[in-house]
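Okay, got some structures for you below.
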Structure 1
Amino acid sequence: MGYYSDVALVLSAHATAKLSTYTKNKPQNNINTNLINHPKKHLKDSSGAELFYWKSVKWYEDFPEVQWIEKFINSLKQDEYLFIRVGEFIDDVEELGTFYSNPFDVRFSRQIIFRESHA
């Protein structure tokens, strides 16, 4: 079984260019690039920004492909990316980077929602 997370990575145009260079030296079938090459959703904006989204993925720090992505985002400036991982447990949320004005409006939100009785 395992523990699953939903993960979003938004890259600015500058970070997207760095990703292209970063992956150029890796074969496309390399296990390290498996996640980045096969997201659940991959969106591109006219500004050059990109969104990678993985749903129900095992995001374990000891997995080589996770280490590869974490090493890449650690090489970026804080305002070049936004990384959000939401685990199965309600308090398991990780948010890195400060690219909040991203064109995809990616953000984490926690809400209390209810319906009033109409008695």
Structure 2
Amino acid sequence: MTELSFFDKVYLLVRQIPPGRVVSYGQIAEMLGAPGAARTVGWALASLTAAQAEVVPWQRVINSAGRCSIRSFEHGAAEQQALLEAEGVEFSAAGYTNWKRFGWAGLDPFEVAALFA
């Protein structure tokens, strides 16, 4: 059995985020047992192919301040925010969302392990 790459684990985990919820890059890294790998999570999402971006809800991962910050050739922060708003996520005039209202608690370590089993 082939072990999943870190990027593939990011993609599988991000697919679990429900519509209308957001999570930070750092939270994804922590759920994957790699605290401090928030940038690598960002690189994984920025590396999505067009086909992958159709099934991996990349827009649901935002920065820890509660703002959209994706930087890629294909997608920008304005598009990310628009996609999230279409799911019901609200942002302040300054571009921040309310973590208590729209944040996703994520999966516990047992759920993450089961996801990758």
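Each value in this text was obtained by applying a stated rule to the coordinates, not by laboratory testing. These figures come from a predicted structure and were not determined experimentally. Cβ atoms are built from the backbone, for glycine too; each structure is taken alone.
Matching task: 2.3 is the computed value of distance in nm of label points 7 Å out along Cα→Cβ at positions 42 and 58. Pick the structure from 1, 2.
1
State the single structure among 1, 2 that was used to calculate helix-only ellipticity at 222 nm (-39500 (n - 2.57) for each DSSP H run of 4 or more, over all residues; to 500), giving -12000.
Values: 1: -6500; 2: -12000.
Checking each candidate, the match is 2.
If you rank structures 1, 2 by mean count of other Cβ atoms within 10 Å over residues 2-9, which sits at the top with the largest value?
Max of mean count of other Cβ atoms within 10 Å over residues 2-9: 1.
For which of the structures 1, 2 does the calculation of Cα extents along the principal axes in Å return 47, 30, 24?
Computing Cα extents along the principal axes in Å on every structure in 1, 2 gives 47, 30, 24 only for 2.
Quick check for you: by distance in nm of label points 7 Å out along Cα→Cβ at positions 10 and 90, which of 1, 2 is greatest?
Numbers: 1: 2.6; 2: 3.1.
Evaluating distance in nm of label points 7 Å out along Cα→Cβ at positions 10 and 90 on every structure, the highest lands on 2.
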